Structure I
Amino acid sequence: MQPSKNVKGVIFAAGYGTRFLPATKTLPKELFPLIDTPAIEFTIREFLDSGIQDILIVTSRRKKVFEDYFDREVELETLFKEEGKTDKLSKIAPAEANFHFLRQREMKGTADALKLCKTFCGSSPFVVAYPDDLFFSETSCAKQLIDAYRKTGKTVLTVKELPNEDVSRYGVIDYSQKDGNIYSVSKIVEKPAKGTEPSKFVSFGRYLYTPDIFDALDQIKENPNVREISQTEPLNYLSGKGEVAALDFEGVRHDVGEPLGYLTTILEYGITRKDLSGPLKEYLKANYDRLIS
């Protein structure tokens, strides 16, 4: 398949977020702030920095607030205009993108969520983001994926080697060839038993799919005894045909999908902020002994 310039973006945000209860009883975890910026906003910026303008957010019945967040806030706009607070106007301005929303009515796994994207994506390649994973880098992770896709014409996964870690809780790739930081994927093993992993390269929450993924999804037979089907099965179907690559991405990945990762990400993000870095570092230095005792 020939690479296309019209790459779309998809965010999977339908999950319950049970690790953050009781907060997620009413507030989606994707809107939890990193200081003053909702976590999902970083993924939106990543897409925009990559040239992606058409964005689909897969939600669920409990997450109507997404549509409000990505819309205009007319009352605040009027107030700030009357008060001449142009700095605050810029903070509430909606992102310059074409947002679409679609509900996943049953939590049947990522393969089911992918099927729902077919009408939106059509014949375009598309980047899928799991907003629990945030990537901080000079070149956005989505842009790196797009560049790798344009080089290979294949579906592309993001991977990182964890040579000294137990990778049994990840999806781990087996690969046959390497071209710079791009690998030819022969298969993906989901959560391999310790000692049986095919490599130490694990897959993280960014994927660029070609439209071939929809044909692969059609090959997967539903099992009535299995409630959720992941994207691993259709990816392995494509891998068997030599149509999947893996990108050893540049940058740092943060996991905001569990409490400790969320907390440490706030801390590391705060240190990068010009308005907060100095005072935050001073606080940590002054209170270091007390905090770790």
Structure II
Amino acid sequence: MLAYRHAFHAGNHADVLKHLVLIQLLQHLNQKEKGYRVIDTHAGAGAYRVGGSAQQQEWADGVGRIWGATDAPAGVAAYLESVKAVNGAGKIKLLPGSPLIAQHHLRAQDELHAFELHPTDLRQLEKLLTGLKGIHIHLGDGYQGLLPLLPPPTRRGLILIDPPYELKADYARVLAAVRGVLQKFPDAVLAVWVPQLQRLEAQQLPQRLVNAMKGVAKKGWLDASLTVLPGQDRGFGLLGSHMVVANPPHTLGPMLAAELPWLAERLGQFPGAKGVLRAGA
């Protein structure tokens, strides 16, 4: 289990992978003039201040390890630019969450629907984004709010599913949500974050997601994983993460294949650190 609040993990190695992939998907959608709808099922507060409690220091072994890198490959550089957009080029003071990253890439014809259940995070998210064109903040369960918003009128959509996985039920709910989305909207660009944990449900979920996408997602699937820590005897800790994507743009796989080894080298904390890419139809 994860003792989860977005703030505790903001900017860590999992955030780097998740947001790198998210930015690539947004940039791909922006290549066409027609608008699109982004749905973030577990939005969090949108941005997080660096510092404070010891629980909020995971960024140091994530974005902190690559901040200022002069040899960052293109996808990583685009992620770092999103962090610089809220900080400037100096010291990191604020870590953007997925809603703020999405909002930064939206155009006038696009929209974002962000769901959050935690009242403190919701208030912060509303303060950050309410009133901006195309932004819709929802107090509610993203699993339940997702399907009524699909398909978008333009038939172009990006869904990010990034639950806390605090409860065992999250694993089944994620899988059900993916099946529901692709049944209703098989063209959806659908990105799911999965933690690497030493529990059976976490280990099985990436393949179960892939199986749900096979033959249904019109443009196939990919599973990008980044492992930065070894397993521990007590079985606790976030070892890495996966981003499983349905209908990925054709450029995403080659980019990740080239850049995952760079990320594993920079973010890895043991000799077996690695980045792995799987893809298929």
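Going by mean count of other Cβ atoms within 10 Å over residues 150-157, which of structures I, II comes out largest?
The maximum falls on structure I.
Taking distance in nm of label points 7 Å out along Cα→Cβ at positions 22 and 238 as the criterion, which structure among I, II has the greatest value?
Structure I gives the largest value of distance in nm of label points 7 Å out along Cα→Cβ at positions 22 and 238 among I, II.
If mean count of other Cβ atoms within 10 Å over residues 94-101 computes to 13.6, which of I, II did it come from?
Label of the source structure: I.
So if we calculate mean count of other Cβ atoms within 10 Å over residues 14-21 for every structure here (I, II), which label has the highest result?
Of structures I, II, the maximum of mean count of other Cβ atoms within 10 Å over residues 14-21 occurs in II.
As an exercise: semi-axes √(5λ) of the Cα gyration tensor in Å, calculated from one structure in I, II, equals 25, 22, 20. Which structure is it?
Only structure II yields this read-out.
With distance in nm of label points 7 Å out along Cα→Cβ at positions 38 and 222 coming out at 1.9, pick the structure among I, II it was computed from.
The read-out was computed on structure II.
Ranked by distance in nm of label points 7 Å out along Cα→Cβ at positions 62 and 246, which of I, II sits at the highest value?
Once distance in nm of label points 7 Å out along Cα→Cβ at positions 62 and 246 is tallied for I, II, the winner is I.
Given that distance in nm of label points 7 Å out along Cα→Cβ at positions 46 and 198, derived from a single structure, equals 3.9, which label among I, II identifies that structure?
II
Coordinate-derived values only; no laboratory data. All values derive from a computational prediction rather than experimental measurement. Cβ atoms are built from the backbone, for glycine too; each structure is taken alone.
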